[in-house]
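So, here come the structures, one by one.
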Structure P
Amino acid sequence: MKILSILTGKPQTVTFRGKVIDTGIFKSASAGPIMLRTTNLDGDGQADLKVHGGRDKALYAYPFDIYDAWRDLRPQDKFEMGAFGENLCMDELNEKAIYLGDSFRVGKAVIQVTEPRFPCFKLGIKFEDPKIVEQFMTMGRPGVYYRVLEEGLLSIGDEMELIDREEVLVSVQEIFEMESEPDPVRLLEILKVQSLNEHMRRKYREYVDDV
């Protein structure tokens, strides 16, 4: 898993269907090296901190190996690295083999997997088409959010080196696919993941308690 592009961008104000909206989904490539901080890359920012950014979503990576499939699905659009608002465009990123709590050394930083990306309506703003949000879910390649365990410089060409893994294995893909139909028994196992972020822990605990 190698960094092909590092992308950052400050929130912008746009008008979409008559509404004025702030969004940080528009990213531009940086030559690097660039400093990865606890809550974001230098020069990056998020508009709605209730659902984006913060310690558990400090860094978002998306796989370049799915871009051709997007080009086939939406030939009318231009897909360049950063099209999905990612901070890191990786040469590959296998969500089925990446697990919650996986810790990686990349460049001079250490990062830890927290969750998949579930797109909001702002992806539709980016492509001027709300249908792409549903298509993103159907495509089934969510990318990966990370928290920062150790700050450090990132450079194009840096590779992710796995350095630690949880005892309970829960893939990013499993979390993404179970969103619509949670399995209470499996949720009890997932709650054993030590690094599970507090938002997910509360959500899963409430679901299990209500069953």
Structure Q
Amino acid sequence: MFAFSFRGSSKAVIEGSRVCLRHPEFSDYLEWSELRAASAEFLQPWEPRWPRDDLSRVSYRNRLRRYSSEINAGTGYPFFITRLSDGALLGGITLGHIRRGVSMSAQIGYWIGEEYAGFGYMSEGLRLICEYSFTRHGLHRLEAACIPSNERSIRLLEKTGFEREGLLRSYLKIDGKWQDHILFSQINPLHERPSGGSKVTYGIV
């Protein structure tokens, strides 16, 4: 179960039991840049190489402009994951590459600061974004992909109801190298599932 509200136009805020998902703001810059810098070694094996100025204010402002364009176009919804108890920034999760029409699908990407990994925050954040995608936007299918050696991410996806579909060869350039990825997906449990499989029940409060 989760609750969502809107601040201004399409400013989604999604609350769970321990975390809140909200769109990034410029006032988050200092906390975001410090968390990313402190977690660089932890995150680098699983992400594209960072541009040299990636943590600068100018780069962050450009990032927010891109986020705003995606939200207004309905093609992507980026969120920061914050802790409800104290508002601390924990990481980020994005519902992106949204395709509508006959597809009604999207891709999910995520990251978490090293000091907050392993406490279940991302598991809750991922469940919240799935609920939001299926109930608010009526999407049919969500996809996520990770490098085969990323055992932590594999466990996360399997734990939150994603099913392994296959191998994507040389899929993304991660840490400076084209790397294979395992494709995972989750189907909207409110839709018919012709092949059966595990079910996840969602609701809104």
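Laboratory data are not the source of any read-out in this text; all were calculated from the coordinates shown. Predicted model, so just to flag it, every value in this text is computed and none were measured. Cβ atoms are built from the backbone, for glycine too; each structure is taken alone.
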Thinking of P, Q, which structure, once mean count of other Cβ atoms within 10 Å over residues 12-19 is computed, gives back 10.4?
P
Once distance in nm of label points 7 Å out along Cα→Cβ at positions 68 and 172 is calculated for all of P, Q, which comes out largest?
Q
For FRET efficiency 1/(1 + (r/R0)^6) of positions 44 and 180 (r between Cβ atoms, R0 = 30 Å, to 0.05), structure among P, Q ranking highest is Q
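Check the numbers for relative contact order in percent (Cα under 8 Å, 6 or more apart) across P, Q and tell me which is largest. Before the final figure, lay out each step's value.
Numbers: P: 25; Q: 20.
Ranking P, Q on relative contact order in percent (Cα under 8 Å, 6 or more apart), first place is P.
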Which of P, Q leads on volume of the Cα convex hull per residue in Å³, largest value
Q
FRET efficiency 1/(1 + (r/R0)^6) of positions 20 and 188 (r between Cβ atoms, R0 = 35 Å, to 0.05) was computed and gave 0.20; which structure, P, Q, did it come from?
P
